[in-house]
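The next part holds the structures, each set out as structure tokens.
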Structure P
Amino acid sequence: MMTTRKSFYVHVFMAVMAALALAWAATVAAGPTENCQAAKLEASADKAKCLLKAEADSVKSGNPPNIATCVANFEATFAAAENDAGPGVCPTEGDVSAVETLIDTSVGDVAVALSGSPCQKFPATGQTDPFRAGDDGDIEAGATLSYTDNGDGTITDNNTGLTWEKKSDDGTIHDKDTSYSWENAFAVHVAGLNTANFAGHNDWRLPNVKELQSIVNYQVPFPGPVVSSAFNTGCTPGATVLAGSCCGATDYWSSTTDAFDSDFAWTVIFHFGEVDQEGKNQISHVRAVRGGL
């Protein structure tokens, strides 16, 4: 028995020493590129741990997760890794927002899974600037805005589960400047996407007014467009839905009719992020959606 136990501890000791040797060798071999990558990974791990702790505190207190410190520390550390390395040294550069979205999405998925509830998360307004105690920017109620560009001309809202058509600046059916009457929003735009099996799907539809307003980011000021960067980035002339993401600070149709006067329907105006009504025979813009049914 003593021989067996001694042999076990010897093997453990040897395994630990071998692991330490490998770790030392990796440290010795690491150059500026590897150090930058490692620093970014460590920053990502710290943020994920911080977010999960915030979620745990939220469950116990019943208050929204306090993630401000998690975000600030991550962004500062991530930027420092690139600055310390210098231009062209890190394997990737300028990707803090993309990595942050991946971390937020993954942590959010874990939190939902552990809640035992299939319910989707109600998105926050995006406002983070407080103007008095207890206001929206102070409390930041709702789930942090989080979006994933699917690489096929669509964007998924990681909170609601809705998938949105991206807009372009290339004169196609997706062009941000193409407009329709309310009826043609259905009969021409949505029908055209479904006929073309856009992004591999034929269940595109016009969003209702609450769905459409859910992508407004009220931290973005006038003149807008008042949306998160996922919906308004790389919108250069000729940009396709694969190369860019356009919005335009203008009005978009919802599928929701004004109950007071059925000749009108509700729109969301991305100049201000406001909801308004417009005659169905007027011309407005369209961003199709799928899912959520």
Structure Q
Amino acid sequence: MPRVCILTDSSAQFTSTNFPGHDLVYVIPFEKQDPPRQEQAPLPRSASAPGLGVPTAHEYLKFYTELGRQYDSILTLVLSSMLGSGVRHALAASQQYSSHAAIRVVDTQSVAIGLGLLVEQAARALSQGVSLDDTVHMIRAALPRLYMLICVPELTYLSRAGHLDPAQALAGEVLGMLPVFAVEEGRLSPIQKVRTMRHLFETFEEFMAEFETPARIALLRGTGQESIRTRPLRQFVQEAFPYTRYSEHAMSATVEGLFGAKSIALVIQDSPQERPG
């Protein structure tokens, strides 16, 4: 049987460390970068935090070369192409790679727990003997069933990444609003601005109420939000979806580097729709 492994990046967060097939998963890290110097108007304190460098094509090629000595195929599942250049770099490296291993790159259109859930699903399938082609088909079919809302109070993180105009980011932070984005087809789409954490959780609850029987719900919060009370949200999930697996996670350093330590995200994996007949 051909040996297949998974290459992901450190923007993926997993719901557990011991999921089936975890030994087939390899992680290419982001690198910390110093923030650009601001010669003119000062930016909020969050702008002084270091940024993150997406792994380069050269770094992907190094991983492909090393993994190709052990595996026949490498499935690459990384950060959404709309949130970073990892997919483009991974594809460029696959074209430069000249050894025997087959390389498949899939744009996951996701990040953090969403990306982690896709990696876990792929690893589980491969560890059970599912073929690479069938695993890729399964992952592509799972993409439309992943939903994510993320609140990003420190908008300068999005500005540095090129997702938001610097002037808009500065104005948003000065106003002290809590902007909420949906990850739609891999890109950040603004949907609402709220004033308090209570209003944010109400927005999360309204969003969850649109689902009938979600398979998974996960809350992800940065280190700047460790003191917030999540019990009301947890109770809402238990009452509305008693059979849905719910979990809460601290945001990883890489995800905080992308969205800031004050960010909070809600991830929902919907159940597969039953096929008629």
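No lab work stands behind these numbers, since they all come straight from the coordinates. The shown structure was predicted, so the numbers you read here are calculated from the model rather than taken from an experiment.
Summary table
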| item | result |
| --- | --- |
| Highest-scoring label, criterion being percent of Cα pairs over 35 Å apart, among P, Q | P |
| helix-only ellipticity at 222 nm (-39500 (n - 2.57) for each DSSP H run of 4 or more, over all residues; to 500) from the coordinates reads -12500; which among P, Q | P |
| Of the structures P, Q, the one that 15 was derived from, the read-out being relative contact order in percent (Cα under 8 Å, 6 or more apart) | P |
